[in-house]
Every structure is written in C-alpha cells, then in structure tokens.
Structure P
Amino acid sequence: MKKNNLEWSLVIVGFLLLLSGIFLGFVGAEVLKIPFIRMDLVPIAVGFCGGLLFVMGGSTIMHEKYKTKEQHIKENDERNITIIQNAKSKTFDLMTILFSFGLLALAMFGYMNKVSFFSLIGLFFICQVYCGFQFLMYTKKM
C-alpha cells in the first residue's frame, strides 16, 4: 500500500509540474523572478520533468494493476531478487565509473563551470557515502 501511495504522489507531482510548465510557457518564466541563463528553456524543462514523472508513475500503476498471481510469485522469488540485486550492483559500479570519467572530461574540456562541477562532485560523494552506509548496515544485519 505504501508503494502505491508513492506512485500516486509521483503522478500528482508530475501532473502539477506539467501544468506549471504549460502555464510558464504562456505567461513566461519571468514571473518567477529567478535569474535563469535561458528563460525560454524553463517551461520546457519543467514540463518535461512533469511529463516524465507522470508517465513513469502512471505506467508503474498500470503495470501493478494488471499483474497476475504468477507474476507476483515470480517477482518475490529469492533467485529473481538476487539476480535483480546483482544487476543493480553492476549497474551502480558502471555508473560510478562513467560518471567520474564524464565529469572529469567535461571539466578538462572547459564545458563545465565551478558551481556545477562542485555540485555534481558533492552529489557523487553523497551517493558513495550512502553506498558505504548501506554496506555497513547489511554487514551488521548478516
């Protein structure tokens, strides 16, 4: 039930962002009084994020709604859970490496300013610390 509430909240937030993007498209992003570099892209970005959240939440709700009993059993099978966890682990490793190289390449080629560089580095370290925290928690549990 808790997961379903999260999915519905994603749909609602996505819909509100989509409406905000449409509204900003008609009125203009200047009403926000926030100095964006490209004011013409603000409604597109807000609407895109809203549409993405709306579609993702809606498709998850529809997928869960039409699942059969066999699919629920197969989803909760321990082998499948282990396979999914291993795949996510490998994906996280790949993402960590590619993100590091991509960030370094953008900084070296001069496509990134200091604020965005250090913001992304901060987010990267937060993810790494959280990964270490989860590792310690699971180690203590087992």
Structure Q
Amino acid sequence: MFDKIMVAVGGSFERAPWGWGLLALLVGGWFKLKPVLTELANKREKDLLQERADEMASMRDHISALEKRLDLAYEEMRVLRHDLANANHALDLFMELIEANPEKAAEHAKRVKVRRDAGRAQIGEEKVALARARTQNIVDHP
C-alpha cells in the first residue's frame, strides 16, 4: 500500500514539477517560522511567569497585612478579656467584703473603686498602644 501512495505522489510530482518547488517552499517556510514561533512562545511564557511572580509578591504583602491585622485583633481581644477579668475580680472582691462586714459597705466600695480605676487606667494605656499599632498598620499597608 505504501508503494501505491509513493507512486501516486511521485507521479503527481512528475506531471507537475512545480509541486517540488511548493514542497521546498513549505519546508523552508517551516524552518524559517519555527524559531520565530519558538521565540514568541518563550516570550509569552516568560511574561506569564513574571505576571504570576508579581501577583505572588502582591499576595504575600496582602497576607502580611492581614496577619498583622489579625494579630492586632487578638491583642484587642486579650485586652478586653483582661478588662472583663478585672471587672469580675472587683465585683467578687466587693461581694466578699460586703458579706464579711456589711456595715462598712461604703468603705469597701471606695477601696474597690480605687482598684477598679487603676485597672481602667492600665486598660486605657493598652488600648492607646493598640490604636497606635492599628494606625501604624494602616499607614504601612494601605
């Protein structure tokens, strides 16, 4: 069968000699176009890789900013838990003092209030520090 195909192709080239010229042009054109097509494919791949690298760098920056915000949120939660624990402790202390000596309730209230005010001042300082950190994070990662 292969012989019959070769006879048909060979016969066509004998009847039309321009077929050899056309074949030479096609083969030559292929060899001329191959480096150009390869260069275009390489350039496209390089551009895509650079684009992905830029996107990855942008994502890393974004993830870093989100991690910083998450750390600040955890710190805010810690401050709130600390404030709540202080309030619970002050209330428990007040209740114990009143149960132990109900006649001195006003005096106990003053002592608990002094302790509570000191705790509030400490919590206020922590909140100011967190606000500064949050502001700095916004400035660093807009």
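The numbers here are math on the coordinates, done by the rules we state, and not lab data. No experiment lies behind these values; they were computed from the predicted model shown. Cβ atoms are built from the backbone, for glycine too; each structure is taken alone.
Odds and ends about this structure:
- Distance in nm of label points 7 Å out along Cα→Cβ at positions 99 and 123 - highest-scoring structure of P, Q: Q
- Comparison of P, Q - label where relative contact order in percent (Cα under 8 Å, 6 or more apart) is highest: Q
- Answer label among P, Q for the case where helix-only ellipticity at 222 nm (-39500 (n - 2.57) for each DSSP H run of 4 or more, over all residues; to 500), calculated from the coordinates, equals -28500: P
- Per percent of Cα pairs over 25 Å apart, the highest-valued of structures P, Q: Q
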